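Quick heads-up: structures coming right below.
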Structure 1
Amino acid sequence: MFLEKTAVMGEWGNVQFVNGWVSLRNVKMNVYCFAVDGVLIDTGSRSLLKAFKPFFAQADVDKVMITHFHEDHTGGAGYLQKKYDWPVYMNDMTIAECAQKANYPLYRQLFWGRRQPFKANPIGEAFTSRKANWDVIQTPGHAKDHLSFLNRETGQLFSGDLYVQPKTKLILREESVPTIINSIERTLTYDFGELFCCHAGYVEDGRDALTNKLHYLKELQFEIRSLQMQGYHEQEIWAMTFKKKYPITLISSGEWDSLHIVRSILHDEVGDITG
């Protein structure tokens, strides 16, 4: 199978970016890395490393901050440590996992490559860059260790995979819509404007975009729970709520599916987040 890979570099104001695409037939996936004020946010996938190397080579960076452990965000970390000796920081709950040989499904290895082990430091609740102080916001749901980063001086929010798109149509098996709702609500208590998403890129009106996504997810949650109260079962609710099927569901053997949205809303409970 032949993968097409492309990448483009650019900047939005004070933020430099590289955006890479991996395509196979009718499935196309992308991921961004951002560099701002001496900080690199995420490292892209190993499959895109060759395409991202020119960006890394010209980036003026002191350290790397990781939003979460997924391979499309951490695939370049090992290379950057060896090549530039940049320290890497991330949520401490997945540091040990990332220091080991990667283990995830073959289709993800096909698209994103096989992440090499790397060493990371605990990120803590805040960090500083050259000219700014940053808040580290706990935003689990998409991944257990997911974090978002807020530049207090500029009001720029780097949201990892918290936003991605206005209307979520399918999620990973381990994702939780109720937890994502909780994370968006927490994030909206902070003062921010511009949003930088690792898949959507630059979102000028970030607060409005994230607020609209919250409203969509809450309405979806209400609709699904209402159908349950009317006596409909999981599979029936799924068929009534999500009509369209996506190629990635077949390719991933169901790891990506709209069914997981229904299941998480019907069954997941959200606990308190600390740390």
Structure 2
Amino acid sequence: MFDAAARHLTFRQAAEELNLTQGAVAQQVRRLESDLGLQLFHRKARGLALTGLGHSYHGPIRQALAMIDDATQKLRPEGARITLSVTPSFATKWLVPRLGNFARAHPDIDLQTVASERLADFQSDGVDIAIRLGRPPFEKGMQTALLAPLELCAVCSPGYAKDAMPINRFEDFAGQRLIQDSHAFWEKLFENNGTKARHRMMQFNQTALAMDAAANGQGIALAPRLLLDDEISKGKLVALWQDTGEDQGGYHIVHPLTQRPNPARDAVIAWVLSEVA
């Protein structure tokens, strides 16, 4: 509990990591300080700060806990369980439909999926691999591989496409009913093209919801090609336009660099790459 509090510098975040109450963590840290007869933290209005003694104490404690964790991991079957962090939209539209393929190909690997919009912390969240949308470089100490370029596509339902005015150039989208997610790709593209939408956009916080709204005839959504391929092939969505601009970023597989081999992690990465290919 002291280690978690020292890393997060709040009892609340330490409690969240340990699945305990904030009061339980604070009480145990006070008990530790009482047993040592030393003050380890300065309590502030917004969080904690390590005292000089607390800072010098935390270094060896952190090293000792890392040694214990390393020894414990060596007793377990190497990499039998892999935790993969993805966004909810990536999980819904790409990963979940393919998990059966993974289970058949790798029955010996327990693949745990964490779907969250929050950026995964590899140290505190216990994540082995993350799939992130953006541009490298990512944080230091990470190994990355491009999974797929962004390739933004404008899509709608077949019925909407039949009734909509012809779209011959990007400016023609300005008069359409548009659907936008939290990435605000429509706004950015209009700004780059010196154009403005003439109608209020329908807003969603996730790409998957924007895609569902488009498939139900609510308008035109922008989404990465990787998430759209399945629904386009099934005829649920029709592609009207694709962004061909350079340096759009893309989906990357990210994991910490480590000297210890992890065959299960490498197998998951190879499988994801092969499914995209």
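None of the figures in this text is laboratory data; all of them are computed from the coordinates on show. Just so we're clear, the structure is a prediction, and the values are computed from it rather than from any experiment. Cβ atoms are built from the backbone, for glycine too; each structure is taken alone.
Taking mean count of other Cβ atoms within 10 Å over residues 16-23 from the coordinates of each of 1, 2, which one would give 13.4? Structure 2 accounts for this read-out.
For the read-out semi-axes √(5λ) of the Cα gyration tensor in Å, a value of 45, 24, 16 was computed from one structure; give its label from 1, 2. The read-out was computed on structure 2.
Given 3.0 as the derived value for distance in nm of label points 7 Å out along Cα→Cβ at positions 192 and 216, which of the supplied structures 1, 2 does it correspond to? Walk me through the numbers before you get to the answer.
Values: 1: 1.7; 2: 3.0.
Considering all the candidates, the number was obtained from 2.
From which structure (1, 2) was relative contact order in percent (Cα under 8 Å, 6 or more apart) calculated, if the value obtained is 22? All intermediate terms of the calculation are to be shown ahead of the outcome.
On the way: 1: 14; 2: 22.
Structure of origin is 2.
State the single structure among 1, 2 that was used to calculate Cα extents along the principal axes in Å, for residues 80-183 alone, giving 42, 38, 21. Checking each candidate, the match is 1. Among candidates 1, 2, the computation of Cα extents along the principal axes in Å, for residues 144-207 alone that gave 42, 27, 24 used structure 2.
Quick check: 9.4 is what I get for mean projected area of the Cα convex hull in nm², for residues 24-103 alone, calculated from one of 1, 2. Which structure matches? Label of the originating structure: 2.
Computing distance in nm of label points 7 Å out along Cα→Cβ at positions 88 and 112 across structures 1, 2 gives 2.1 for structure 2. In this comparison of 1, 2, the computed figure -11500 for helix-only ellipticity at 222 nm (-39500 (n - 2.57) for each DSSP H run of 4 or more, over all residues; to 500) is attributed to 2.
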